[in-house]
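A short reminder: the numbers here are calculations on the coordinates, not readings from a lab. Just so it is clear, the model here is predicted, and its values are computed rather than measured. Cβ atoms are built from the backbone, for glycine too; each structure is taken alone.
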Structure 1
Amino acid sequence: MKKIYINGKFFCQRVTGTQRYARALLNQFDRLLSSESRWNIDVEILVPRRVQPMPHYTNLQVRTVGWMSGTRWEQIELPQYCRGHLLFTLSGGAPILHSRNVVTIHDAAVVASPAGYSPAYRLWHGSLCRRMARKAEHIFTVSNFSKSEIVKWYRAAPEKISVTYLGSDHFSSLEADPSALARFGISGKYVLAAGVQNPNKNFDRIVQAVCHLNPSGTPLVIAGGCDSNVYRKGMRLPDGVLALGYVTDAELKALYENASCFVFPSLYEGFGLPPLEAMSSGCPVVVSRAGSLPELFDGVAFFCDPYDPGDIAAAIRRAVESPRSAAGDLKAFARKFSWAMCAGQTLEAIKDFA
């Protein structure tokens with residue numbers, strides 16, 4: 001049986017887009033890699049000691065190794081425990097000293113659109129991705145746009161990159177928190193934006209766009225935190241904008257289900273998981289004509305120019321006025337993106353390198 005190790009450092013981190021991908025993929029690996037599996041692969045997840053609670057799987061092994069944490073654990077201790085074997089890093093950086101890496105690189109934003117990142121993160125992560133693009137045995141990414149960016153900015157060979165779209169079923173199967181809106185002090189309809197407060201997410205122009213919509217009185221709700229170790233300092237929001245900070249998945253689903261629309265005019269995007277989550281909840285979506293978003297959401301989202309607050313406002317107006325009967329079509333579209341398909345395509349590609 002072929003042996004694959006998984007870099008489990010992401011289990012120490014708060015769940016955002018890349019950690020969501022890693023957790024969802026491993027859940028599906030656990031389902032697919034039963035004793036009758038046709039892949040004949042043994043997967044062991046290596047995690048630092050600070051991981052609590054420990055993840056539990058039926059068909060995947062989980063082992064605590066080393067004494068360090070963070071990047072030191074990943075770069076110094078982790079390679080010692082998977083020497084000679086394939087290591088799959090699904091989120092973040094892979095160890096430079098390990099000779100057999102398979103990695104997921106979600107985009108090239110840190111070099112293609114660097115303004116939103118701290119200098120230290122930009123220097124370290126950019127150089128690490130360049131190295132992995134050259135040295136890794138295989139690369140996974142999440143859209144054809146991201147593949148082209150990895151080839152352009154990191155000089156990766158296109159033939160060693162596989163594109164696997166992300167899934168939406170982690171959200172469609174989730175039960176919303178019915179008390180969330182009252183707890184946040186939200187009543188009536190609102191425009192929703194969500195994501196980490198990175199300048200690439202374009203929150204300043206979202207605020208300007210909603211000001212264009214007034215005096216209709218449409219309030220703006222923003223969900224999502226800011227990691228100052230990765231991103232530059234968060235923006236100041238004007239009075240009247242409700243910034244919730246980090247919210248749970250159940251709270252976020254309640255926000256999606258009750259919003260007039262979800263607005264996501266990113267300046268750079270490797271995939272765009274929040275718009276897909278919103279659609280799985282039946283919420284109309286506004287996205288920009290940038291990055292991977294036209295590739296993924298053509299024909300189902302309302303598009304805007306991300307640099308023009310007036311155009312963002314016009315797209316929001318069209319979305320808000322769209323018939324709610326379209327919610328079923330949005331949910332049907334989101335169901336086309338499944339984590340089972342993503343995991344199956346990943347295992348099919350990775351088995352040849354184990």
Structure 2
Amino acid sequence: MPEHETVVEHRAAARPFFSVCIPQYNRTSFLLYALARLQEQTYRAFEVCISDDCSTDGRAQEILDYLNRSGMAFVYEAQAHNVRYDANLRSAIGLARGQYALLMGNDDCLAAPDTLEQLQRAIGAEYSTPAVVLTNYREFETGRVMRRVRRVGAMGGGVDMAVRAFRNFSFVSGLLLDTRLAQQAATAKCDGSEMYQMYIACRLIAQGGTLFNLDQVSVCQGVRLPNENVDSYARRPRLDPCPIVERHLPLNDLGRVVFAAVQSYVALNMRGRVIRSIFAQILAITYPFWLFEYRRVQSWNYAVGVALGMRPRNLFQGLRVDWVNRTWLSLLYGLVSAAGLILPIRAFEALYPRLYALAKR
């Protein structure tokens with residue numbers, strides 16, 4: 001582990017249009033593949049900004065050697081100690097000098113050699129200079145397109161737009177932020193949620209920035225390489241025996257993250273409606289998918305633990321929720337939990353692609 005932060009950079013003289021911001025931790029083979037796809041880009045006014053969260057695989061020099069050979073403008077920062085995902089993503093954005101920060105996971109890649117060219121053309125033609133740009137993505141292995149974008153064009157801004165759009169920001173790759181605004185709004189208040197990109201995108205929209213929906217597949221999700229695997233919940237061994245205990249997922253923090261992002265712009269008399277809208281979406285759309293999913297990849301006992309972790313007393317921790325909305329949302333939680341734990345798993349498996357897409361947007 002390095003004793004001090006290390007920064008290596010080779011910047012272009014002119015300000016680039018894009019800063020491709022990648023929070024890195026191990027997964028070096030996947031990152032190198034993603035960098036190779038960046039090197040192929042027909043549009044060259046971009047830089048690569050990598051924040052390495054004190055990786056333990058000992059391959060940092062491979063990354064630096066590749067970057068130095070590539071001819072791409074870049075900045076590479078190695079953290080002095082492990083800061084985890086949210087702070088690492090914030091650090092990557094903080095390195096950016098481009099007009100837009102294009103966020104990328106380190107096991108995802110751009111969809112085509114002309115991806116940046118198409119993005120620049122579309123954003124450059126947009127009169128409103130959007131604060132947040134949302135694109136679609138496809139699965140690397142199956143080629144299935146995941147459409148986060150349904151309505152195309154400038155969607156406007158404000159609290160209501162942020163609350164309607166927040167679920168689209170759960171997948172980090174292919175999300176673009178106005179760099180200056182994102183750096184100004186940087187905060188550590190949601191660290192540990194693993195949803196920093198959701199916080200910052202909602203914040204920029206809530207404060208009046210325009211959300212621009214672009215019907216372009218810009219990213220391939222989940223690069224697959226021979227003899228290499230990425231850690232994920234779906235690949236973990238089943239717990240056997242599996243005790244029924246509260247199990248906390250990033251989903252538990254989602255509502256608080258979104259409300260923290262928009263809170264400063266919510267009028268007092270609208271607070272209840274905003275909280276109800278945020279948590280109703282999570283409970284009715286996102287939560288059921290994960291209940292079924294953990295029944296599928298783990299067990300019914302594990303899913304009960306997830307349900308216990310999602311109890312309203314946990315979801316609303318630190319929030320002032322009036323009794324009417326607390327009661328309404330508690331009833332919704334109870335109904336969804338019962339359905340998610342009782343309905344046949346075969347029905348879920350048949351509807352998996354559709355439910356997965358719904359949960360991700």
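Some points to look at:
- Structure (1, 2) behind the derived value 2.4 of distance in nm of label points 7 Å out along Cα→Cβ at positions 55 and 143: 1
- FRET efficiency 1/(1 + (r/R0)^6) of positions 71 and 103 (r between Cβ atoms, R0 = 25 Å, to 0.05) from the coordinates reads 0.95; which among 1, 2: 1
- Computing helix-only ellipticity at 222 nm (-39500 (n - 2.57) for each DSSP H run of 4 or more, over all residues; to 500) across structures 1, 2 gives -10000 for structure 1.
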